[in-house]
Structure P
Amino acid sequence: MLKKGLAPVILMLFLSSVLFGQRTLFVGTIPLNGSIPLQETFSVDVTFSSGFLFSQEVAGNEYQIATYQFSSNSPFIQYQMKLSPGSSASAGPDLFAFRNITADGQSAGGLPIPFSIRVRNFSVEETVASEGDRALQKKVGVLEGSQYTEVGSISVAFPTRSEGFNIEEFSSGLYEASILVEVLAD
């Protein structure tokens, strides 16, 4: 008897699940995409614009001439900062030196005044100096999370008297120099 009473209950449960239960009519996915654009910035703020008054006192001294800020939101790109002479002095095309000029910017023929470059990274308290008066290249950016950042300064340094800096060897007059700053991405 129990068997006879159980069959209608099972049949009722089956029919109710078919009639009132959930059925899957569609299965699919909705694709979603997004992106964050690459953002890279480098800025230089010239902090020394009054010009040098050359005398023997500059020998062996360092002068901050600019500060810089760098940021990139890509942790996959390596960056290099390159500083090279922006104008050629008679000492050579790859050497940092002030060249003696006339009032209209032409070469006056006097000996060039050599200098070297120093770059200070404030983020990690690191200083990189050019080899003598030659161009300088350094890695730029400290990886913090998924971003590269760096804040620092650029300075010029003059040789000491014992390294050959003697103001009396240079002609009086005007002098000019420039520094080309490049940031390269690998």
Structure Q
Amino acid sequence: MSAGQPSEKRTQPRVNTVMDMALSDMSGKAVDSEAKAHDLSPSGFRAEIQCRLKEGSRFKFKITLPDGSVVRGQAVASWCSQDQWGSYLSGFKIIEMSWADRRLISRQAGQPYPYDLFRILAMGSRMLFYLVILLAARNIIFRQPHVREVLWQVLPEIAALAVMCFGLSLILSRRF
């Protein structure tokens, strides 16, 4: 790090590639529409820009991630220093961003967001499906005696079929 850059305090994984970025002030006026973002994490990023920024100033940003998706938010300039080629490097702390955009950044950095809503919904719907099946089976077994008798008679065949399916899944999982 150069003399103008403070020691690194971010602990989250980062997207370590150069990304296109547009930076504007809070009124929407473009500050640098061809900036480059580096070291992006859900909490902040470093940017290569063409003008000096005042530390503590608030900005709107739009960053295009490597997969083509775009994240937007607001950030505060934490530090700014000039590099040897005349450009400026500035560190930004993200202060406002949608949950979905933070999740995109986390996934790009290789760490899934701690709460994957779609996965939770999929697990919940699967559990609901199994609960309905269990309640239907309970209803059949305890409230319909003739069905219970038939199930009791075919139970050995059902158990054998289950063991065969399990064995087949083991064989196919080894990809012989």
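Coordinate-derived values only; no laboratory data. Nothing here was measured: the structure is a model prediction, and the numbers come from that model. Cβ atoms are built from the backbone, for glycine too; each structure is taken alone.
When semi-axes √(5λ) of the Cα gyration tensor in Å is calculated, the result is 75, 16, 12; to which of the structures P, Q does this value belong?
Working: P: 75, 16, 12; Q: 58, 19, 12.
Label of the source structure: P.
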Item to check | Source structure (of P, Q) for helix-only ellipticity at 222 nm (-39500 (n - 2.57) for each DSSP H run of 4 or more, over all residues; to 500), computed value -3500 | outcome: P
Checklist entry - Thinking only about mean count of other Cβ atoms within 10 Å over residues 34-41, which of P, Q has the largest value? => result Q
Item to check | Top of P, Q by distance in nm of label points 7 Å out along Cα→Cβ at positions 26 and 50, largest first | outcome: P
Checklist outcome for this item: Value 28 of relative contact order in percent (Cα under 8 Å, 6 or more apart) was derived from the coordinates of, among P, Q, structure P
Item to check | If distance in nm of label points 7 Å out along Cα→Cβ at positions 66 and 98 is computed and equals 2.3, the structure in P, Q | outcome: Q
